[in-house]
Structure I
Amino acid sequence: MTELGQDLITITQRPDIVFAQGQGSWLIDESGKRYLDLIQGWAVNSLGHSPEVLAQALSEQARRLTNPSPAFYNRPMLDLAKRLVDLSCFDRVFLGSSGTEANEAAVKLARRWGQKQRQGAHEIIGFEGGFHGRSLAMMSASGKPGWDRIYPPMPTGFPKARLNDIESVARAITPSSVAVMIEFVQGEAGVNLADPGFVRELRALTEERQLLLIADEVQTGIGRCGHAFAYEMYGIEPDLLTLAKGIGGGAPLSALLCKERFNCFEPGDQGGTFCGNPLMAALGLAVLNEVCQTEFLAAVRQRSRYLAAGLQRLVKTHGLLGERGAGLLRALVLPGNHAEQVVSAARNLAPTGLLLNAPRPHLLRLMPALNITEAEIDQGLDLLGQALRETAIYMSKPSAFTGGSA
């Protein structure tokens, strides 16, 4: 018998499931089993699996124009850029295919600006626990423990500060500093929220020291936190902003946005074969037109409150340590390092499975579709309760928890 996946390069441990179909909040595997999906491709499927609005946009654009080359304008590219500018505080847009690509572009733009305006300043200050992608440079920019030992030697120029510790940021600044790069919600680190006071202090400090503030909103942008952009929760404006995941609704699309005064690339400095291709741009425009409506975003905030309340009930029922998050990016903190067991138990429930993510050994992350219904939330909470009972994690040894919600 052929081993499942034997022709693929090993990059992760996958369960022996092959998904064949998805619709909304649901996935169906080749055996016909249904799973309520609270991962959604790691916060990628803004509108759930296979939404009609994306199928229609993809079909229409595929029949019209797919990729004339990034050396030429195309109408979806222009329309998507204008929509992003109109929705945000930014003036210029670069379109890419992944969050890593967008974050690389942000670092390049910051360093180009440092060459022209700051006597060659080039260091990008990041944060412990931060996650910005999987290229060598973005692994260095990230603060994930152990990543500096996988592919040495690593690119340099990425010192680290501590989230919510403004003094650590100030200590990291040198004459070589050009920017600070932050996730307002550190998703991969366990849904850690930046404190509003810290963000205001950070904005003031970067302005005082003439440093760019780069907001990595790859996971938090385009409605995930109940606003078009997470920076809106904090009442500040970054200088550069990166988007991916939810902007494509499941398709490979990303963007770098910047204020006009930082638009300093010269022709040839940045590019890419698929940058701004009309097929993906048309999908991005369809997503923005759906998600970034006032009524839709208000509904996301309402669903967020509903989900948070349900998770808090599970905390009390099962003796957990707490829940936290922003919008529909939430975490449930367990009293011991049993998150993987809960994920496995939830997936194996019968007849209906539940898909969760464990970014840390003691923590579960939920990233449902932004249009998940309250009935689906109720069903998900019921399935999660079953998985918690099966693993009896409330008997485990307590660990530290820092709460927070938005």
Structure II
Amino acid sequence: MKRRPYTGTRHHKALSIVDLEHLAQRRLPNFVFEYIYGGSDDEQTLTRNRAIFDDYLFEPRTLTKVGKRDLTTTLLGMPYAMPLVIGPTGYSGLVTRNGDIKLASAAANKRIPFVLSNVSTTSLEDIAAVEGVNAWMQIYFYRDRDYVRKLAERCRSAGYETIVVTTDSAIYGNREWDLRNFRKPMKLDARNLLHVLSRPRWMLDVLVPDGVPTFKNLDDLLPPGKNTVQGASAVIGEQLDPSLNWDDIAWLRDYWPGKLVLKGLLSGEEAEQAARLGVDGIVLSNHGGRQLNHARSPLEVLPEARRRVGERCQLYVDSGFRRGTDVVKALALGADAVWLGRATLYGLAAGGQAGVEHALDILQREIDRTVGLLGCSSVAELRADMVTYLRR
């Protein structure tokens, strides 16, 4: 049965992440929403990311004397309230003013980590100043290795303890939904310009009085006057280095004294190689279906990756997570935490920081309920034999 779309106007009345998605679509200009929502090519990877959860079924234990559930966990040596991470999402300043700060503040209030995108519209120093936040910094490897070194130094000076290297986007994916909205690079077509005018609240929030947001962590990389969202896109694409390889990761591992996480691996073999190299965490990810079409879901790779890395490093997953049941399946199959992208962006669009916190509250309640219904009193009790793969 197809669910009836959420038609309310208040984010705190939303009952699910999908409800927040519907509200976000009504509040955002079309080009912003489709940038968040869409995937690459014909979107088979995007579709598979959601369909894969239907292939895993629970085997609950019912007579286990379940008590109050404990969702707390430890990630990279730090305690957190639940096994969720707000992952790096670029251009958040186009969703709402100071979008990155609102995401970071929500993470701090809910006591989970926040990962700032390299292409954020807020500086890493401003995020580090958010009260109570435990912020990690995501970076890309550019052709200019000196920029990577300087960025690592900025992170160290600002007090960041964790750097996240994204490995799967050195070559841009083909996002046709996104491309169709522009008559030429970063110039909206007439249909989208008219649609922007139909969103006056968004315009007042995002564009007034300073205009289009600018990138705040790319000054050493971009030419003068090219730090706006429009001006930087082509330059960033040219600067991304498709020759990124294990030697680069080894260099950064030797150079960076803090925690190092690799995001974008999608094979057990590469996960094992990363563990041998001494990384502290791995994010199994297909970039939310935005890069390689027909890629495997991270959930499919997870059991093999866990067998190969053992306890040498932590293992995280992202891509397609919308329900607490999705999160619990990943935890049972061996993930230490789930990283969120679209789920918290929909909350951000629907209600700013409060909307993000509401999205996290929804997932927390769903995780808590699912853990209890499986016969467990904590996420630490989840086991792989509580999930069965349905072979079709």
Structure III
Amino acid sequence: MTNLLTNFEPTRAAGLERLKNFAPDAGQKYAIGRNYEGSAKDPGAVSALSPYLRSGVLSQSEVLRAVLDHHSPKEADHFIAEVLWRSYWQGWLALRPAVWDSYQADLKHLFNQVQTQSGLRQRWQSACLGQTGIAPFDAWAHDLVRSGYLHNHARMWFASIWVHTLELPWQLGADFFLRHLLDGCPASNTLGWKWVAGLQTIGKPYIATPENIAKFTHGRFTEVTGLAGQAAPLAAPAHPDPTPLWDTRQPDRALPTGLILHEDNLNPAHILTDAPPLAGHVTLIATADQTPWQMAPHVGAFREQAAQDMHRKLADRIGPASAPLTSAQALKAWAQDQGFAQLITADAPVGPTKAVLDAYDTLSDGPPLIRARARLDATAWPLATAGFFKFRAHIPKLLGLIT
């Protein structure tokens, strides 16, 4: 385990212990203190469960269930809404996958610009290295690189300064986060950066203010100067219309089956409880495909070690795991070598894992791939047709799925 992972041990047992300790405080304590900055070592009032949720080590359903064992839905309303923002963002992007494709295309274009435009490269490097001269921004850049974590409020301030004060492309900032955050989620991260820029809720950017920073950092940063007081003008293309979700189907329970774990779900409990005969298992690693730059090593280390932890738990039932795979072709070769009649995996949201699974479906001669969508996702994603507050009205229905 690297030093960066000492605050987030990459095991299910560690995630469950953190959940157990946090759940009693998910009501009023969370509601009052959630906006005050914490750190990876001392997250304050927030749960810091996000690395475990992002990788599926813990499911949203079991986190919500644990919180509802201690609080009523009304008492834990703020925390419940925060957890279900993740479902909302994933559903919104699942209904509009072209937004992710556009971000990826923009990123490749900006990668070339960074290589060829010295002015942009210098401003981008200064921001990434925390050398802008804006004290809180520089501190958060260092905190992120050192710990793989930033408090949610600090992420909003950081993104606002990146876009509106430094006037850097939001896509480069979103990429910086995804390359370093242990909990970097393609949907939440991409759409959160667009929201700060005023491109998600179009025309309503988020502006960081010195007063807000001073208050919610407990006075860690006071009298911050030089911040933009208004948003930089940015083009705001209309959102694409929602499209139908991709199909999922049931496996044939009579066929020998290979199980695929992946970085979006390393604990597919909804598969394991009623699975066909499982004859082997492997992890698909696709994170590096989301950026033209290198991922921070601690991101891969967390997910790979969390996968190893799960494979150890599965070994008695299925046997030892195969070596991790990184491509559709490698997945096909593994399946054919093992003699599987079908493959099964937890359905992956829009992002690099889904791209590999989609590529596998286009190959010939491989066994069919079955994607099993968790019950909460299957219900929540189609509801993300408009803004979060319309989605929020469905929270009682969603909670009914897990109690």
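All of the numbers you see were taken from the coordinates with simple rules; none came from a lab. No experiment lies behind these values; they were computed from the predicted model shown. Cβ atoms are built from the backbone, for glycine too; each structure is taken alone.
Taking 2.1 as the value of distance in nm of label points 7 Å out along Cα→Cβ at positions 9 and 97 derived from one of the structures shown (I, II, III), identify that structure.
Values: I: 1.4; II: 2.1; III: 3.8.
Source structure: II.
Kindly point out which one of I, II, III the value 0.85 was derived from, the read-out being FRET efficiency 1/(1 + (r/R0)^6) of positions 81 and 161 (r between Cβ atoms, R0 = 25 Å, to 0.05).
Values: I: 0.20; II: 0.85; III: 0.45.
Of the options listed, only II reproduces it.
From which structure (I, II, III) was distance in nm of label points 7 Å out along Cα→Cβ at positions 17 and 361 calculated, if the value obtained is 4.0? Working shown, then result.
On the way: I: 2.4; II: 1.8; III: 4.0.
That value comes from structure III.
Of structures I, II, III, which gives 1.28 when Cα Rg over 2.2 N^0.38 Å, for residues 153-296 alone is computed from the coordinates? Working shown, then result.
Details: I: 1.12; II: 1.28; III: 1.44.
Going label by label, the one that fits is II.
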